[in-house]
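For reference, the structures are reproduced in the following blocks.
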Structure 1
Amino acid sequence: MLVVISPAKRLDWAERDTDTSTPAFQADAARLVRTARNLTLADLQKLMHISPDLARLSRDRFRDFADEPDADMTRPAALAFAGDTYLGLEAGSLDGDELTWAQGHLRILSGLYGLLRPLDAIQPYRLEMGSRLKTRRGGSLYDYWGDQLSEALNAQGETVATGVLVNCASQEYFTAVVAKSLKLRVITPVFMEDKGDTPKIVSFYAKRARGAMARFIVQNRLVDPAALADFDTGGYVYNPELSAPERPVFLRPYPVGTSASAVA
């Protein structure tokens, strides 16, 4: 099976002694950067709903972005992103064989790069998929990417002989995968906290759990969707009563009083 996750706003730019690959949509990323370079600081701040300091950082990153970057300008994507999902994924602790399998089966949706493999070399950037960046293709990044990401996932599914895509990405990012163009069966795990009344999704914990699910799939080389029910990282347990075939639900007691590090 394939699994997709979202990127992160926060980056870890520590040096990595890891071979990297070239993103499939590198030319598109360069094209989008050229468009973003035409924006003023005020435009960037409004586009991404960020502070003046972050707008300046984004402007500088777009300015320094290279069409063909040197190795010291990039980091492997799965190791460079450092948000909640990546605390669950823990890509830095995957061994060489696991990273090799992930390279064929794990994809990161990206507003700038479209679709990334774990070891694809990225330059520092911030451009969320929901950004209404105007290009010749339309008024948003959804318009820009169109069917490209669905078609790329279809092609990769054929390459690894799977008809299943596990969606561990956010709604903002998975919306960029056009459903009518996707030939893969989509399964979207849901992670909920039992607070003693109605189970609820708590965003912070759910993001980390989605990363942990992606790690579970990679480490166990999963091919059968039924095996997803064995996921128990962080105390989650598959709940058949709340689940549907395309929406397996994992529930655990709400971790009142626990630290974030104890969650996943």
Structure 2
Amino acid sequence: MVSDPVSRKRVFITGASSGLGEALAREYAARGATLGLLARRAEPMQALVAELSGEHRVFVADVGDARAIGDAATSFVSEFGVPDIVIANAGVSVGTLTEHAEDLDAFERVLRTNLFGMAATFQPFVEPMRSRGSGRLVGIASVAGIRGLPGAGAYSASKAGALAYLESLRVELHGSGVRVVTVAPGYIRTPMTAINPYPMPFILPADEAARRIAGIIDRGRRYAVVPWQMGVVARLLRILPRSLFDVLFARAGRKPRNLPL
């Protein structure tokens, strides 16, 4: 069966107001897709849509609000039909330390956005895609979910949870025609990484990362690390003995705490 040309695709992207989400929106708009863009901030998305060719819709919602996500999904489907691709990209990152009681609010926010928000994004689309027998559900996880990184307990936990959740969903939908694609980026040049006070090997510009991720989605790969060099790092991290990992990473650079989310 020949798939629809990209120019006819409908793509729904969360976290579309900046960073990788914005870059993915630009990539798919350049390919002629119709976009549903969702984020908490309206103004950046409206400015983005004004620059893009084609017909697109902006939805203002927090991915942690399942009802709001459901309303946005219903609106998009009623106007354009069931999307061909849904990209759960929304994410937040902040340094956290369990010893500080005030960091618990940040823990909750990061887990709700990065993990629960992914499930809330996919939920309204799973049954329509299954009924149609096609579609791609794309989760943006992270290499940070491979091992727990110091000072990033909430972020690493949320991305480890995302990796496991996406694998569960992939198996649940096996044979349905709906493909689940897990993308685990390394470092991408975005506002989220701009504050990192440590070296970021193999960092990619957001537009280049978006181009590569779109190619991975096109091929319907089950799991991919971007860039490939970080895939090598990820494999090494998986097999690194705990005793050695502890020594090597105990003094690793840490993301600043108490940033606005």
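Given a computed value of 14.0 for mean count of other Cβ atoms within 10 Å over residues 34-41, which structure among 1, 2 does it belong to? That value comes from structure 1. Tell me which structure, out of 1, 2, gives 19 once relative contact order in percent (Cα under 8 Å, 6 or more apart) is calculated. Label of the source structure: 2. Figure out for me which of the structures 1, 2 the number -10000 belongs to, where helix-only ellipticity at 222 nm (-39500 (n - 2.57) for each DSSP H run of 4 or more, over all residues; to 500) was derived from the coordinates. The read-out comes from structure 1.
A short reminder: the numbers here are calculations on the coordinates, not readings from a lab. Quick caveat, the model's predicted, so the values are computed rather than measured. Cβ atoms are built from the backbone, for glycine too; each structure is taken alone.
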